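A.B. asks: The structures come next, written out as structure tokens.
Nothing in this text is a laboratory measurement; each read-out follows from the coordinates by a stated rule. These figures come from a predicted structure and were not determined experimentally. Cβ atoms are built from the backbone, for glycine too; each structure is taken alone.
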Structure P
Amino acid sequence: MSAFTFNTTPSVVFGPGSIARIGEIAAARLGARVALVTDAGLVKAGLVTPALQALEAAGLAVDVFDGVVADPPEAVVHAAVAQARGFGADGVIGFGGGSSIDVAKLVALLAKGGEDLSAVYGVGIAKGPRLPLVAVPTTAGTGSEVTPISIVTTGSHEKKGVVSPLIIPDVALLDPDLTLGLPPHVTAATGIDAMVHAIEAYTSLSPNNNPVSRALAAEALRLLGRNIERAVHHGDDREARGAMLIGSMLAGQAFANSPVAAVHALAYPIGGHFGVPHGLSNALVLPHVMRFNASACEPLYAELAPHAFPALEGRATGAAFADALAELSARLGLQPRLRDVGIPQDAVPMMAEDAMRQTRLLVNNPRPVALEDARAIYEAAW
């Protein structure tokens, strides 16, 4: 067994209604002045209100930044950091989807340590220190509440990552009630995103791929695969919502330590250039990347597939696994092809070139991806 390192969020709080505990958690962990990072939609929907009430009841001063948008650009990060510094924040809460939590991670890092955002892109570059950080996910998808990764969209539509154990949150608070109102399409896309995390972590070529990550990935895929349709089509089912949240978190723990690969590398240009949500971007290329990878990791796909699709037990192949995932996406109502989300075929060469710049991801892919391979995958997905 090879040596490995496994890092994750030290404390996980789970349960329906657990947002009521945010006051006591913040008072113990974050200090007297709390910067809460979220988006305007969640504020308008009233989801943030119980958190604010609990924080204020605990005697904490709270400043809300609600300017987060999907695939947050650098300008949003700079604005959130400046607001937190101006407020004199002692701690940070990321409340929302992966974008809000990703921005909160960088607020905690940059508001305290004074580093420049442009200087911390990459793996292990950030030096810190950072402010204490609590993450409260309202989607079951990114697993950002337990990962050392924050993704930012640069001015050139390219996505860059800050990757460092420093930005792993101190507490993840998972309340299924916060996800009950999530629309079906968002539930589906974020759920497939979490499944991608599990699949890519399990098959990653990373030298840090390890038994802990693989065990978590398998359990994540079991929870996600067996609950996603219920969560999408019966959104008020707390059991399904809770299973999705835990599955997403476990997948996050897995890929935080055994990093993702070509699915994400090819998804980033789709979101960066055409504004397609990240989970849907992953879903659009997932089966095609898996068919490309099958010759290199057929036994691993055969092991993993029955966790999500019990009917594949004893007859799982890479192709069958990819087909089952494509069929699942269709049942969930996700668009199946790049053309269906408005991407022109003549964008394929540009997207392929951009995908090849995601070297920190492509190095983990079970099969080497050349430029012509990326083009062929996009063509198949178009």
Structure Q
Amino acid sequence: MTTFHELFGHAPTGEWAAPGRVNLIGEHTDYNLGFVLPIALPQTVRARARRRDDGRLRLYSAQGDGRVAELAVADLAPGTVAGWAGYPAAVVWALRQAGHPVGGADLLLDSDVPTGAGLSSSAALECAVASAYNDLYGLGLAAQDLAVVAQQAENRFVGVPCGVMDQMASMCGRAGTALHLDARDLSIRHVPFDLASAGLRLLVIDTRTRHDLADGAYAALRAGCERAAALLDLPALRDVPPSGLDPALGRLPAELRPLVRHVVTENERVRRAVALLDAGDPAGLGPVLTAGHASLRDDYRVSCPETDLAVEAALSAGALGARMTGGGFGGSAIALVAVGAADETAAAVAAAFRRAGYPEPGLVHAIASAGARRVS
């Protein structure tokens, strides 16, 4: 790999890492200001960085085209930076928009978070850069504050109207726990998530079907949810109580009812999942995961044939539960399996993909890991 010194002519000040994430339950509820339950992954984006005082931002990605992108920090604005470089540039822009007088830096970025797999590679990139800038410029921002900056970078600079879950999971994850996030007030609680002691594993199935949340589909879903909340005269769909779901649906046009039904029932699935983990029953998550996939497939309609097949094949092989994870329209599925059945489940999914003529899926075991941190 090309070294930092070879690229920039000097050594980095330090290295920062931020993880990708898997969401266990609560998909598409965070921008409705509901509840989510993700874990941070061992796979990370790593940023070697050094501050510059000439207002230049120089960026190099080990997964890129071999060229250094050089930008003027003062000229950063939405729509001015295309491709992967737009994500780190967005973070610098968002910090300046928030009133932090940050300038340039040299950044060498490397990642083992699969891109397009629904595992939040973009949020990991944003959070690695935000963490580096926080230290390089002595900003003293808390992890939650950096997560909000990273979300604003993606919303306002990149143009993806995502919620804050991905960035919060990347910044605030903790080993051995799932992150119970209230997206309205950003309060968090680390819920025990020790699958190994229960004889379980969480299998991540990357379908190799890539999605692009900036293509408008994600934005259309969010707009539909916001329209429904406005018609119900509520701040957000989170404010529809389960007992009031049927009356609420009766006040909405037919095309909005499935979206609302998914959000309200998914928030309840988060509450159920947290109760199970608090009670020391991670195996009980299985049916909750599977019910969540059915809702995402039938009501929210963000699944696809590849993720549906991954879920079906895993369940047929004996998984306790399975569902898609991420924004949808491709990406990954997760399956909760007994340790002794993990290899058999993985083989069954791979065989089902071969029979369907799909590319060989990527298969990894997800372990709840630490969030963003300085590593050197």
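A.B. asks: Of structures P, Q, which gives 1.8 when distance in nm of label points 7 Å out along Cα→Cβ at positions 172 and 308 is computed from the coordinates?
C.D. replies: Of the structures listed, the value fits P.
A.B. asks: Given a value of 24 for relative contact order in percent (Cα under 8 Å, 6 or more apart), point me to the structure among P, Q it was derived from.
C.D. replies: Q
A.B. asks: Can I ask one more? Looking just at percent of Cα pairs over 33 Å apart, which of the labels P, Q belongs to the structure with the highest value?
C.D. replies: Q
A.B. asks: Could you tell me which structure in P, Q was used to calculate mean count of other Cβ atoms within 10 Å over residues 28-35 as 25.0?
C.D. replies: Only one of P, Q returns 25.0 for mean count of other Cβ atoms within 10 Å over residues 28-35, namely Q.
A.B. asks: Hey, helix-only ellipticity at 222 nm (-39500 (n - 2.57) for each DSSP H run of 4 or more, over all residues; to 500) derived from one of P, Q reads -16500; which structure?
C.D. replies: Answer by label: P.
A.B. asks: 25, 21, 17 is what came out when semi-axes √(5λ) of the Cα gyration tensor in Å, for residues 108-299 alone was calculated for one structure; which of P, Q is it?
C.D. replies: P
A.B. asks: For structures P, Q, calculate distance in nm of label points 7 Å out along Cα→Cβ at positions 116 and 268 and state which one comes out highest.
C.D. replies: Answer by largest value of distance in nm of label points 7 Å out along Cα→Cβ at positions 116 and 268: Q.
A.B. asks: Still on this structure, I have one more. In terms of distance in nm of label points 7 Å out along Cα→Cβ at positions 36 and 364, which of structures P, Q is highest?
C.D. replies: Largest value of distance in nm of label points 7 Å out along Cα→Cβ at positions 36 and 364: P.
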